[in-house]
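Quick heads-up: structures coming right below.
Nothing in this text is a laboratory measurement; each read-out follows from the coordinates by a stated rule. Keep in mind it's a predicted model, so treat the numbers as computed, not measured. Cβ atoms are built from the backbone, for glycine too; each structure is taken alone.
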Structure I
Amino acid sequence: MLISIRDNYPIIVSIVILISFVFLAFIFLLKKQDPKLNWAIFYATLYVTVTLPFVNFWCVNYGLWQFNHSDTNNIQLPFDLYYLWVFMWSILPVFFLKGKHILLTTALLLWLDILIMPQLAKIEIVTLHENWMIGEFALITTVFLPSYYWAYCSYHDKHKGIRAIFQVIIMGAVFLIGLPFIIQMYGFVTIENVRFNPYLFQLFLILIFPSLIAVHDLVKKGKGTPFPYDPTKNLVQTGVYAYCRNPIQWSFTALFFPLSIFYSTPLFLVGSIFSIAYSFGVSDFQEYDDMQQKYGDEWDTYKNNVPKWRFLWKPKTIPTGEIFFDADCHQCSQISHWLTKANPINLSIKKSIDFPKNNILQVTYVDHNGTEYKSVRAIACAIEHINLAYASLGWFMRFPVINYLLQLIVDTMDFSSREEHCDI
């Protein structure tokens, strides 16, 4: 029986792939379309497609298993199994379960994999080594589980911040790991000879940071994500968007320069060319019409005053914000005085007694949408009204992990004497 299956394996796999194509044709061409479900399937498929080769490559390199007849490709995984693995782990579970029953679905797929892998070993498709189960747990926890959870968040419109993190992870994996791997695969560069360069790494962080804080602002202020199915509900004009209209595209285009230097090949610069071509040839046509319909004159004003491919030195059209200080606090008075001398643009510096809602215990910044920011975040938002240098410091101060650490430090410090107390 096993010999028969082994001999007819190509035919069996071809039939299964054909059935999967028929199923895909049904759900995307014949069935009534559900955009929410389609995007959930897309996100899950994207994640599994990108991460599965990386994790499998790690499993092969650490001797957990070895797919036979996979030496003809560089991902150490037969392409037919790669496709079926993606199909089984992303399209099928999301289509039928829509992200629900995540733990039960994960356990079921792990159980099926534990059953199937030994059968593949018996017909000599894969060679399993002693600790192959470690690879199974690595795959299920780093490939399937995140992809299915991303699909769940997308379909049920939950946790925009987590969805944005997944988007950043996937884009980073594609361009920082996948692209160098592909270039090496065709013999244009040898990654083994590459050495870590701290100066290039710092340059890379500087170039990529505006896009990271931009993603954060799209989630927190815009109530959306960078991907087209999760568009923002508010036009974001503060933060990094007060200085550059498309900081994500700017960073994405610029990051190929340090990559090209790091890997000693100009091939990465082709990525910059494609990025610019995509921006002018595709993105602008889609974005401008959509933004015009959603925001009207507000978008026209913003577009005409904030450049797309360079950063302003001063945020000349940043929306007006208000910051409230305790006039009786010595430290607050000093900061307020310094901020006034810095001549910020469109920033009203007021006393805490003028705060419209109630008494405040911390310095508070209120943006043009009425959103309040306290303590370290308030100061960070306020200095974004001065110039690009101070704004960069402000973005650093309110970046999620860094802001938490700074706030922790501030909370442990005593700025006051016995006679006066300030919780700034």
Structure II
Amino acid sequence: MKKSILSLCSFTILLGLNVKAQIKPISINKVETERIEKYLSSDELEGRKTFSKGIEKAAVFIANEFEQAGIAKFTGNPTYLQTFSLIKPKFVSLSCKMEGAEIDPKKVVVITIAPNLMVTEKSGYEIVKVNKEDNFMSTAYGFINAGKNLIVLVDEIFAPNFLRLAQFKNNLAEQQKNIIFILNNTAPVNYTIEATHQIESQSLSNVVGMIPGKSLPNEFVIFSGHYDHLGINGKKAVDGDSIYNGANDDAAGTTAMIMLSKYFSQLNSNERTLLFVAFTAEESGGFGAKYFSKQLDPIMVKAMFNLEMIGTESKWGKNSAYITGYDKTDMGAILQRNLVGTAFQFYPDPYLDQNLFYRSDNATLARLGVPAHTISTSKMDNEPNYHKVSDHFETLDMDNMNEIIKAIALSAQTIISGKDTPSRVNTAQLK
């Protein structure tokens, strides 16, 4: 009972409510928030592009913050860095025959990490389709992540955009299955597809910390943000500036994740295990989140708070944020219930046409049924510095950002204690 009273008092003071308590408050203070945000968005890190020296410096900084806060390393990891490889295939040659007839190579896109691939009707590949009524890229993305060897027939109505599928070849994971897209409406009976690629491998790392749960150690709640960004524009400077600092996108979310790790470490009252993750390669395909998700049983992940671009005011002003996929689980309702008596309000995502629920690092686990949502304030219809070199620290509202972090801490209270468990995503309804 004493622990519950301590937690309640700490959270009450955290939100600045007019309640007296005889304990020292555990705070999320703006000075510390600014220190972390300033470094992550500094010119020193050169825009934190994947595979750059800048992102390596950022990873070391985040790991040091975890260590200083007494955050444990993720189970089985000797360091805070969760390192994995991405494969970059360079096209060499391609041939495709269907019913004995040669198919134009421009009508075939092969996604593979095999240097020499040959597929025939005897190879056991499942044949699936992107139909004319489907969302082209979203459906294709689902097949890429299905974990199966597939031949995907793409309806010829998508011919103008077909070669966009080649972007999926930019970076592939070690466990990547072979996916062959063919612009053709008719399923072949006899076929031979041969593709040759030059394969290169590069390593990159998520940064992961953990606070073990007291009574529910095998149940996980995740707080995350992506720490990569766009790097340096080597072709064109704007007013002498060529560094995409990414202060809001997503140094802000990463800063919030670090601050929450410090707060919950000090509070030391979580019944469920808390995982704090700085994802890499979000900007280039979400590969950090994809790798991380494969290290967990999704059934045991009870909630995910993905923090993305919270450094500016939302369309509703201060003390507000929105939650992507709000209607897909009851997690948003739980968070808002925990904020009763405060001035803070969570809203459903107002930018449904932007498909944000599927565009950040929450998507991989959400597709597996996890109540995984992104919290953001970014005005996606009018965010002046989004993916621009002008996304600097000075453009952020740090007072408001600090209050958002506090509100997230309070709103998560009953989930990390095990009192509330959000409903799961109905995967049958996902695109």
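State the single structure among I, II that was used to calculate FRET efficiency 1/(1 + (r/R0)^6) of positions 297 and 361 (r between Cβ atoms, R0 = 30 Å, to 0.05), giving 0.95.
Derived from II, not from the others.
For the read-out FRET efficiency 1/(1 + (r/R0)^6) of positions 177 and 353 (r between Cβ atoms, R0 = 35 Å, to 0.05), a value of 0.05 was computed from one structure; give its label from I, II.
That value comes from structure I.
To which of I, II does the computed value -0.34, -0.81, -0.93, -1.76 (log10 I(q)/I(0) by the Debye sum over Cα atoms at q = 0.10, 0.15, 0.16, 0.22 Å⁻¹, for residues 241-384 alone) belong?
II
Of the structures labelled I, II, one was used to calculate relative contact order in percent (Cα under 8 Å, 6 or more apart), giving 20. Name it.
Structure II accounts for this read-out.
From which structure (I, II) was helix-only ellipticity at 222 nm (-39500 (n - 2.57) for each DSSP H run of 4 or more, over all residues; to 500) calculated, if the value obtained is -17500?
That value comes from structure I.
The value 22.9, 83 for Rg and Dmax of the Cα atoms in Å was derived from one model only; which of I, II is it?
It traces back to II.
Ranked on mean count of other Cβ atoms within 10 Å over residues 225-232, which label among I, II comes first with the largest value?
When mean count of other Cβ atoms within 10 Å over residues 225-232 is calculated for I, II, structure II comes out on top.
Between I, II, which one scores greatest on distance in nm of label points 7 Å out along Cα→Cβ at positions 113 and 289?
For this comparison of distance in nm of label points 7 Å out along Cα→Cβ at positions 113 and 289, the top structure is I.
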